[in-house]
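No lab work stands behind these numbers, since they all come straight from the coordinates. Since we're looking at a predicted model, the values are computed, not measured. Cβ atoms are built from the backbone, for glycine too; each structure is taken alone.
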Structure 1
Amino acid sequence: MYRQILVEPSQRSLQKILWRSSPSEDVKVYKLNTVTYGQACASFLSIRCLFQLADEYEKINPDIANIIRQDFYVDHLLTGADSIPDAQYICNEISKVLKDGCFELRKWYSNEPSVVSHMDNATSSCEVLEFTAGEKAKTLGLTWSCQDDFLMYHIEEIPFKSNYTKRSVLSVLSKLFDPLGLLSPCIVLAKIFMQRLWLQKVSWDEPLTLSLSNEWSKFCKDLPNLNSLQISRHVLADFPSSLEIHGFSDASERAYGACLYIKSIDSKGFSVINL
């Protein structure tokens with residue numbers, strides 16, 4: 001995505017690099033013409049370009065413009081519709097708009113294959129789509145089985161260590177990727193454990209006591225059990241006539257939490273309630 005965005009010529013002098021193909025050559029100075037990976041502003045500039053395309057398309061089709069603004073996760077479009085024709089229309093229109101900005105969408109997925117079968121860059125099969133927080137390695141990641149329309153978690157086994165430290169605990173914590181917060185009741189246990197290490201003034205590379213080490217080892221051992229969890233992505237009744245949102249929250253000395261349940265009722269009075 002970044003390489004599709006040209007930088008204003010007057011700003012390219014701020015993107016100079018040194019390069020030579022071999023040690024025998026002289027070092028040459030190059031200016032990078034496009035948005036560059038690793039720069040602090042790169043993600044902002046890419047999203048800002050998407051928003052600009054939405055602004056330019058606002059008067060033509062405000063609904064499509066809003067989808068571009070609201071339904072992108074980094075460079076992934078996550079959207080949907082209540083019917084197959086509506087979903088196909090969204091695919092076609094958004095593809096046209098983004099192609100005008102040289103952002104050609106690829107790897108289309110849908111829980112209904114006919115929605116994307118006409119797209120040039122549709123996937124031939126749809127099994128599991130994995131969401132990541134970038135290229136960073138992770139222990140726990142969110143996946144979507146579009147064939148069954150379930151959200152699931154892919155959790156790798158955490159290697160056993162004889163000597164755990166606060167640094168190694170934090171390393172595991174930083175790799176637990178749960179953007180929807182569905183595993184918060186589990187992950188909060190790890191955060192509380194980390195909090196206890198701070199309260200006990202454990203240094204970064206100090207080996208944990210036997211009791212703390214056993215406790216953390218058990219948490220790491222039990223974590224892959226969440227691989228069996230399957231959560232329905234679709235939370236509404238078909239063509240709901242009314243919606244209700246019910247919120248709950250609670251707190252203790254160690255942590256606080258909140259959750260929202262959505263209740264949808266169809267024209268026949270059948271209700272569906274989901275987190």
Structure 2
Amino acid sequence: LQDLPGPKLRTGPVVGGGMRLETGGELTLTGRKVPGESGVVSTNYKKLSREVRPGHRIILGDGSLEVEVSSVEGEDVRCRVIAGGDLLARQSISLPDSRISAPAFTAADRDHLAFGLEQGVDWVAVSFVVDAAAIEATKSFIAERGADTPVMAKIERKGALNNLGAILDAADGAMVARGDLGLEIPLEEVPNWQKVIIAECNRRSKPVITATQMLQSMIEAPRPTRAEVADVANAILDGTDAAMLSGETAVGRYPVEAVR
């Protein structure tokens with residue numbers, strides 16, 4: 001399975017590798033090139049200032065930090081820190097209240113996919129899908145190269161939920177990508193959407209993977225928690241075809257035990 005990165009929004013460099021954000025303080029995200037100091041950090045998404053409004057939330061670092069837009073001036077997005085902490089270089093940016101215009105199948109994805117097809121990958125996963133167009137563009141790219149590699153839609157954007165039927169009809173399978181999805185919608189809604197996505201895939205006889213924090217504690221511990229065991233069991237009872245591990249096997253101390 002080749003997982004294409006898609007339009008992943010990230011912060012730029014930070015002097016010293018990290019910056020402390022205090023709750024109630026200020027942070028400016030900008031499209032300008034800046035070193036990353038004194039509360040001003042760049043972003044790789046140049047359209048940020050055009051796609052957020054005062055009051056919009058911005059989630060940083062996979063949910064560890066939260067800021068709220070207070071004003072937009074040129075390329076600068078000035079924010080108030082809602083939940084502080086340490087901001088590191090190249091941390092992820094999520095915009096749960098904004099509609100992002102960046103295409104899900106990017107120019108970089110095309111380069112990555114061309115390489116993947118040369119290696120004979122079995123599946124291709126498209127990240128940050130919001131409609132069927134990204135799936136269709138990916139399939140066209142694959143067909144132009146004489147391949148028929150199946151395409152999986154990663155459901156991790158709020159916009160994808162509004163177009164779920166069309167996305168699943170176009171794709172060959174789907175992934176319930178709970179990590180980014182849980183930043184886009186309230187956490188308490190994720191379990192229900194997991195059930196809906198799995199059910200819709202089952203109804204179409206298309207494979208579905210449930211991913212993110214399945215056995216998260218096993219990054220450090222040899223045994224999972226009871227809650228994690230129940231989570232995996234419930235995903236299976238929902239009808240998932242596979243459970244995906246990430247940090248458990250990528251950086252965890254017990255990768256083999258987690259798989260078993």
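Laid out as a table, the results:
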item	result
At a computed 1.00 (FRET efficiency 1/(1 + (r/R0)^6) of positions 21 and 93 (r between Cβ atoms, R0 = 30 Å, to 0.05)), which of 1, 2	2
Among 1, 2, which structure scores highest (criterion: FRET efficiency 1/(1 + (r/R0)^6) of positions 45 and 85 (r between Cβ atoms, R0 = 41 Å, to 0.05))	2
With volume of the Cα convex hull per residue in Å³, for residues 101-188 alone derived as 141, matching label from 1, 2	1
Comparison of 1, 2 by volume of the Cα convex hull per residue in Å³, for residues 77-116 alone - largest value held by	2
Top of 1, 2 by distance in nm of label points 7 Å out along Cα→Cβ at positions 165 and 197, largest first	2
With log10 I(q)/I(0) by the Debye sum over Cα atoms at q = 0.08, 0.17 Å⁻¹ derived as -0.35, -1.35, matching label from 1, 2	2
Relative contact order in percent (Cα under 8 Å, 6 or more apart) - structure with the largest value, from 1, 2	2
Among 1, 2, which structure scores highest (criterion: FRET efficiency 1/(1 + (r/R0)^6) of positions 141 and 221 (r between Cβ atoms, R0 = 35 Å, to 0.05))	1
Winner on mean count of other Cβ atoms within 10 Å over residues 37-44 once structures 1, 2 are ranked, highest first	2
